[in-house]
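Q: Structures given as structure tokens follow.
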Structure I
């Protein structure tokens, strides 16, 4: 959830402020935050729960993680928008 929040905030900041060079955005988003939030570990944990006959917990874990991640990213983006304004190209 923290990683999704950070990704929403960073991507909103990057949309509001142009970085020089083509590598800033991919480095910060995919590289730095992507390394912090590892999708594969999430999938392995879910698979282990379901494989251990704890399907209910595994499915709840999947749903809460995905929905919570989307909400955390939206919150991060919204908080940055409130602080620095709307990114270029987005409506009010």
Structure II
């Protein structure tokens, strides 16, 4: 357990600022009513990033580090997507009706 903690600690430490930024931008987009786009990006990031690396992790004997690599790639893909979305203006046209 301690040996595995030494491996995943670095993933967790390096991923936290990226995840924090991604989740903060998620909140901005959710507040703007852009949740359908967020859903699509989340599913796409999981299918392109997390799932393949997690499955390859077992096949290539990467262990827990491979699973955390997939999780980190998932966060990086989501951060890139939400950063790109917020930089544009497409999300500003969404309105939430009460």
Structure III
């Protein structure tokens, strides 16, 4: 008999804003757009996708699509989600 597995969703475990920030920081440091979108989606699900979508000014369905690992959100969507999540992005020069 084959072992059945289910996809893991970290959202129910990411209730602490500090843990959410660490996930997003890790994603941003990789520069991988799919990982960044997925991390934002995980954080949005942890906080309540419907409310985040409303606060970001987009539909829930479009937010799910944009923040999937295959998604490629427009900059306006990304900025709206960042604002709705209450996250502050900063820039630092890459030290060489």
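Q: Relative contact order in percent (Cα under 8 Å, 6 or more apart) was computed and gave 26; which structure, I, II, III, did it come from?
A: III
Q: Could you figure out which one of I, II, III the value -17500 for helix-only ellipticity at 222 nm (-39500 (n - 2.57) for each DSSP H run of 4 or more, over all residues; to 500) was computed from? Write out the running numbers ahead of the final one.
A: Values: I: -21500; II: -25500; III: -17500.
Source structure for this number: III.
Q: Given structures I, II, III, which gives the highest value for mean projected area of the Cα convex hull in nm²?
A: Values: I: 6.6; II: 7.1; III: 8.1.
When mean projected area of the Cα convex hull in nm² is calculated for I, II, III, structure III comes out on top.
Q: Kindly point out which one of I, II, III the value 1.5 was derived from, the read-out being distance in nm of label points 7 Å out along Cα→Cβ at positions 10 and 42.
A: Values: I: 1.5; II: 3.1; III: 0.2.
Here the read-out was taken from I.
Q: If we compute distance in nm of label points 7 Å out along Cα→Cβ at positions 58 and 82 for structures I, II, III, which one ends up with the highest value? Write out the running numbers ahead of the final one.
A: Details: I: 3.9; II: 2.9; III: 1.3.
Evaluating distance in nm of label points 7 Å out along Cα→Cβ at positions 58 and 82 on every structure, the highest lands on I.
Throughout, read-outs are computed from the coordinates displayed, never taken from laboratory work. Here the structure is a predicted model, which is why all the values come from computation and not from measurement. Cβ atoms are built from the backbone, for glycine too; each structure is taken alone.
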